Structure P
Amino acid sequence: MDRMEICEWIGAAGQRYTYSIYDLPANFAHGEFGNYIFAKKSSDGEWIPIFIGQGELGVQIGEDHPQLKCIKEKGATHVHVHANDSEWVRVSEEQDLLESHLNVYEPYGCNHKEEEMGEETI
């Protein structure tokens with residue numbers, strides 16, 4: 001799987017996170033962990049996040065993602081990935097990005113407000 005490009009996402013705390021961008025569908029090996037953002041480009045070329053999550057990439061980015069129908073309906077064309085084995089760091093990054101990109105929550109995106117942070121995001 002070839003990486004297309006990179007994108008920098010900025011969290012609510014001002015932290016910058018560098019993500020690799022892959023076309024959908026994308027396949028990752030089981031046992032790889034990280035943060036991910038399903039996204040599409042706006043008409044002016046800016047990335048619009050649709051879903052922000054973290055966990056095992058081979059599970060969360062595949063066809064079995066519980067929000068895949070919503071993600072497809074919202075027009076995601078790519079997945080942005082930041083590999084990271086540390087669960088604590090992943091959860092912290094996920095929370096920071098969710099606080100910065102409120103449009104990922106329903107009805108505009110596919111994240112649910114009531115999701116517990118610190119668990120693998122569904």
Structure Q
Amino acid sequence: MVIKIKSGYQVKTTKMIIAREFTFDSAHKLDWHKGKCKNLHGHTYKLQVSVKGNLSEQGIVIDFEIIDKIVKEKVIDLLDHRLLNEIIPNPTAENISIWIWDKLKDNLKGLCEIKLWETQKSSVTYSGE
């Protein structure tokens with residue numbers, strides 16, 4: 001099926017995935033860890049939120065401003081410049097990503113994946129499964 005969108009282009013109605021990135025600064029410690037992570041330390045986390053859906057008549061899956069508003073309210077405002085141990089038990093990157101998913105899943109239609117970088121070289125990807 002082909003639809004004509006307001007921009008004048010004709011596109012096949014297929015699912016698309018769009019993504020938006022965010023950063024927040026938080027501290028944590030992992031009491032069970034045998035190395036440096038046992039000590040209180042911080043990270044500048046990078047979060048990518050992906051949403052899957054069909055193009056609207058306007059030619060978008062969802063307005064990026066809607067994603068911004070929801071992620072800021074449900075995640076960033078709660079985690080930025082905070083001690084994660086006070087919010088998330090055992091705040092590993094994996095557990096933080098599950099916590100973020102749980103905050104977004106009922107508020108962001110089409111949420112299909114989140115990716116959280118704890119460092120430039122270390123990340124976790126979660127899709128609610």
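Which structure, out of P, Q, was mean projected area of the Cα convex hull in nm² calculated from, if the result is 9.0?
Values: P: 6.9; Q: 9.0.
Of the options listed, only Q reproduces it.
Consider the structures P, Q: one of them gives 30 for percent of Cα pairs over 16 Å apart, for residues 69-108 alone as calculated from the coordinates. Say which.
Details: P: 51; Q: 30.
So the calculation was done on Q.
Have a look at P, Q and say which one yields 30 for relative contact order in percent (Cα under 8 Å, 6 or more apart), as calculated.
This figure was derived from P.
A short reminder: the numbers here are calculations on the coordinates, not readings from a lab. Since this is a predicted model, take the numbers as computed values, not measurements.
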